[in-house]
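K.L.:
Below, each structure is written out as structure tokens.
Read-outs: derived from the displayed coordinates by stated rules, not from any lab. Because the structure is predicted, anything quoted here is derived from the model rather than measured.
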Structure I
Amino acid sequence: MDNGQRFPALYARDFRLFWLGQIISLSGTWMHSVAQSWLVYSLTKSPLYLGIIASLSSLPILLFTLFGGMVADRYPKRNILIITQILSVIPALTVAILADKNIITVWHVGVVATFLGTVNAFDVPARQAFLAEVVGKADITNAIALNSAAFNGARIVGPVIAGFIISSVGIPACFYLNAASFIPVIFALSKIKARGTIKSYEGNIWKDIADGWRFITKEKPVLYIMSLIAVFSLFGVPYITLLPVLAGEVLNVGAKGLSFLVASAGAGSFLAAMMIAFKGEIKRKDLYIPLSAFVFSLAILIIPFSMDLHLSMLLIFFAGWGIVSFLAVSNSFIQHAVPDTLRGRVMSLYTLVFLGFAPVGNSVIGITAHSFGTIASLKVFALLCIAGSIIFSRLFRKEAV
């Protein structure tokens with residue numbers, strides 16, 4: 001089998017431009033994420049504030065992403081993405097300047113995180129729906145996997161670079177570099193030929209949004225997938241929020257150690273994405289999706305028991321592999337099931353349960369860790385994920401086979 005058959009999405013010029021631009025931009029985004037976490041932890045020494053800032057980053061997605069999906073179905077997705085990428089430069093530069101002048105406070109970070117979250121509420125649904133336009137449905141699984149590989153490859157590179165930059169140059173440099181990293185993806189989007197049918201809507205906005213929900217409730221396998229994503233967003237994925245506490249207080253490895261922990265999740269995620277991209281299509285989704293959900297849940301259950309950096313990195317690696325395998329193949333399952341006219345709205349609901357529920361999960365885990373301890377909170381939340389995975393596996397396999 002030749003490379004064209006292995007990675008067919010890369011043979012589409014527009015996807016290739018978009019993908020290459022994203023690799024650079026996303027590396028900057030992950031540098032920003034690690035630097036922001038360490039900045040908040042340095043300012044407050046509090047897991048509660050880490051949870052609050054993470055919540056503020058994703059709260060706007062909970063509030064506005066359904067409107068973002070409707071906008072993606074009404075207007076050219078490429079133009080939406082160009083606007084969101086330009087707007088994303090503003091928060092990066094703002095934090096960079098404030099931190100550089102040493103006048104930044106935690107509420108500054110909160111305001112900037114909220115602004116960026118609002119931009120993402122419109123960016124993410126458009127980005128998810130845009131993939132089908134640049135490659136077509138036949139290669140959508142490959143495109144999703146390669147897109148995930150870019151995201152998680154950046155998740156390896158960005159945090160490692162951030163760790164060394166924070167130690168040697170300082171936190172502000174990470175934010176300056178992130179601002180500059182948006183230039184390549186803006187350039188790439190400007191060179192992509194706009195395509196895709198844009199339907200003229202004259203109906204009620206709420207009815208348009210409700211059409212996406214009606215589709216999901218009729219398609220039971222899609223509904224079950226969305227439900228488990230919601231469980232993971234509330235109780236599983238927020239473990240990332242507490243990594244600065246694990247690095248600083250449990251493992252005692254500092255900013256560099258934190259960067260290696262985050263990069264380990266990225267390495268596992270990258271491997272998962274590349275495995276799916278190499279396969280081209282996952283034939284037994286009814287087995288692959290539940291299996292990857294169990295791997296993620298089990299890994300995050302064992303993480304709190306580890307007192308060694310290398311073991312923690314290995315466990316976080318498996319957690320990264322599990323969650324990305326689950327999300328990428330689930331995304332592909334949904335994209336194949338949804339009609340083009342509803343794609344933006346259905347993907348906005350996907351974004352809502354994956355990213356929009358995160359502020360609730362981050363707040364709960366932040367408060368719980370503050371009140372009962374980080375380790376105890378992680379154990380309880382992981383058990384909830386395992387319970388959710390068991391219920392999902394039984395329901396999903398019955399409908400998907």
Structure II
Amino acid sequence: MSSQKSILDLINERKPQHALSRELYTDEAVYQEELEHIWHKEWIFAGHTFEIVKPGEYITLQVGNYPVMVVRDDSGQVKAFHNACRHRGSRICKNAKGKSAKLVCPYHKWTFGLDGKLLFAGNMGESFDKSDHGLNSVHCEVVNSYIYICVADNAPDFEPFRETVSTFTTPHYLDDCKVAFESNLIEKGNWKLVFENNRECYHCDGSHPELLNSFVENLSVAGVGGEEDPELVEHWNKCEAAGLPSRLVMDENGQYRMTRIPLSAKAVSYTISGKPAINMRLDKSGVEDIGALLYFLYPSTWNHFLGDHALSFRILPLSSGETLVTTKWLVPKEAQEGVDYDLDTLTKVWLATNDQDRELVEETYRGVQSPAYVPGPFSEVAENGVCQFVDWYCKTMAQRLS
């Protein structure tokens with residue numbers, strides 16, 4: 001696999017309503033083209049504003065070939081920079097998160113301000129102009145605590161997504177939250193398999209007993225309507241009357257979707273008992289059972305918002321066969337562990353679910369590497385969501401490779 005044409009041929013040869021071919025999951029040349037045409041061009045979820053509250057606090061992430069740091073500057077603004085010194089390229093911030101009054105390269109101590117300007121570079125001579133060597137910036141946008149970055153020279157228009165997602169998430173007051181717990185899993189599987197697994201619950205009955213205490217999939221989850229489901233429409237009407245937008249919204253390209261779904265009978269949160277994990281609310285609707293607001297934005301994030309807490313999920317590809325999955329449990333910032341919530345109760349369902357999904361993804365990746373693997377058909381009943389993701393991937397790659 002060495003040319004764009006051959007990769008494009010593989011995409012065009014995919015049968016409708018079928019999984020991808022072996023090479024599209026495993027080939028290194030395909031992976032590098034995905035980085036160039038998807039991960040290096042789209043908006044990627046980086047983290048939350050409440051993780052970097054004070055000036056100098058930062059988080060880092062690796063977006064394909066690009067190390068990036070996201071920093072709170074002295075004026076309180078959130079900014080993103082390429083995490084590569086303008087001297088000889090060393091990463092400036094090595095840790096996943098931290099705090100520093102200035103950004104100091106560990107190699108030769110070049111020192112940058114939180115606004116990216118070069119402040120100090122020793123032994124560079126009188127002709128050296130510091131103003132020409134500030135950090136290279138990365139596109140950065142914030143919506144309801146979510147930080148999105150794009151490493152492309154020209155980023156896609158963020159406003160349509162901002163307008164849509166903020167309508168759904170604003171009533172959950174995410175700016176008043178904190179991270180109660182963070183989980184990082186490296187799954188030994190291709191990033192597309194990770195997202196495919198998320199986009200269907202065909203596997204849930206046999207794999208996720210903890211999650212099924214509360215979660216029930218319906219057509220709206222797959223992004224294919226839902227108006228014909230009386231229970232779902234009743235739930236939408238109840239929540240919207242209380243000021244919580246709920247009806248399915250999906251952009252024309254299928255890259256993002258928002259919808260609110262009911263949970264199982266008597267369940268109001270993702271806990272073993274179905275009862276709230278926290279004795280506080282994220283919303284002010286006055287409705288105890290608001291179900292779960294779900295939204296995704298390809299290629300990097302899916303999210304769940306309940307009445308008492310929320311979960312953000314981020315995936316980042318590490319190689320063609322490794323994917324970092326980060327999960328954050330979000331609670332009201334004034335909530336105290338041991339007083340307002342028990343951490344085990346809060347995290348038990350999704351810690352178990354994530355690990356179960358990891359095993360499913362890894363076993364699938366082992367299987368699709370076999371020369372005997374032949375892509376199978378998606379279920380028209382249970383796998384509309386995963387087919388929608390694969391369709392989006394194929395359409396996006398085909399357009400950009402062409």
Structure III
Amino acid sequence: MTLSKPTKEETMKVANDLGYGWVKAGITSHIDGNDVKTQIAMPSILAVKKQQNNYDPVSFDNKDQEETYMKDFLSHLDMAVNSPAVNMQGRFLLGQSAIESQLQSTREFDVNDASGKSDTDLSIILTLGLIAGQRVKNAYANGEDLYEQLNVVVTMATALPVLEGKTNNKITEYKQRFMNGTHTVTFNNFKEAITVKVKFAEVFVTLEGSAAQFAIMHADKQMEKDIEENFKKHYPDWNGVTGKELTQSQNVLNIDIGHGTVDIVVISDGRVNPNASSSLPFGYGNSITEAMNRLEGEGNIIGSQASFQKFINGNVGLLQRQKQEYYREVVYDQLDVLTDKIVSTVSQVLRNGGTQAELVFVHGGGSIPMAEQSNLREDLDAKLRAFNGGKSVPVVWINPDYAQIMNEKGLDLLVNSLG
């Protein structure tokens with residue numbers, strides 16, 4: 001690749017929903033006075049490359065090959081990190097590149113680990129890889145010299161699970177891991193290395209679930225319509241209630257069913273009540289783990305959680321469909337445990353919070369299969385009635401098209417409010 005334009009000053013605003021299963025991010029790149037928005041979804045996985053895994057650098061037979069590769073550069077991340085926030089050393093493949101490598105040295109968030117997201121190097125490496133990779137994509141698209149040092153200054157909004165974020169100083173400590181010092185990412189895809197310096201100008205850390213509720217409160221017309229339709233489908237006797245009224249409800253439980261946690265955020269009188277809110281340190285990923293253990297016990301070769309989920313959720317050939325359907329059924333069999341734990345935590349939140357919810361929103365990646373493959377709606381209804389004099393409290397599922405990115409939507413609104 002021979003690009004000769006000098007590198008440009010670039011700033012980014014990053015809405016970083018760093019999930020246990022996926023990183024969902026919105027990046028607004030500001031280049032030469034223009035804003036360019038990019039939506040990204042990347043598996044939360046890395047693989048550590050050993051010396052024997054370092055193959056020949058990537059080369060291209062023609063310009064079309066090169067352009068195709070660079071447009072999808074975030075699926076080919078092969079990098080090293082030099083950062084005061086990272087102790088893990090080595091050469092890493094991130095996201096899709098890690099899955100496709102089939103290396104045994106993969107690292108994912110441990111959904112059974114008591115330590116938090118803010119404590120791991122994986123959180124920092126994934127974030128830096130995402131930002132630096134996008135900077136390289138932008139530089140290539142703008143004809144910049146990739147072999148001159150690339151620089152980017154970042155304003156970021158991100159989130160932590162409720163219980164972790166409520167722990168003394170965790171939000172401050174997590175913020176400082178990004179803010180203290182400059183981070184260097186070196187990409188080793190090509191014969192000559194590409195270096196990106198990442199500096200954070202501002203980092204805002206909120207609670208998962210509360211960011212999603214912010215997105216609901218600022219819903220666009222399509223989201224309001226979808227919420228209204230879901231409400232009418234399950235509560236046809238409640239006449240005249242509009243999507244706008246539902247999104248502006250002042251006393252709400254927001255249930256975010258993620259891969260490693262379920263966050264239950266209490267909105268009282270239109271404000272987040274962090275003291276009443278809570279997290280369940282158990283999520284959809286735990287059900288995936290239990291399913292994988294069962295399948296491995298039956299003699300199946302499974303691999304990483306990320307590759308397993310790609311298989312059960314993706315498009316497969318005719319010969320694999322029966323296997324895929326069986327794997328899905330095994331996962332669904334595990335959802336009763338997660339259902340019981342969610343309902344129990346909701347009960348604790350309602351009792352400890354001393355508040356009366358008038359509406360419940362359910363979203364997150366885990367909410368999609370649980371809507372149809374679990375008894376969560378019925379069990380929630382029974383529990384909520386017990387706290388509401390026997391009367392129903394409406395439970396609204398967010399549309400699957402964006403249930404998994406609700407926190408990212410809220411974080412995007414927040415980061416753009418930072419100026």
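K.L.:
Taking -8000 as the value of helix-only ellipticity at 222 nm (-39500 (n - 2.57) for each DSSP H run of 4 or more, over all residues; to 500) derived from one of the structures shown (I, II, III), identify that structure.
P.N.:
On the way: I: -28000; II: -8000; III: -11500.
The read-out comes from structure II.
K.L.:
From I, II, III, which structure was semi-axes √(5λ) of the Cα gyration tensor in Å, for residues 189-388 alone = 29, 21, 15 calculated on?
P.N.:
II
K.L.:
With Cα extents along the principal axes in Å, for residues 221-340 alone coming out at 53, 36, 23, pick the structure among I, II, III it was computed from.
P.N.:
III
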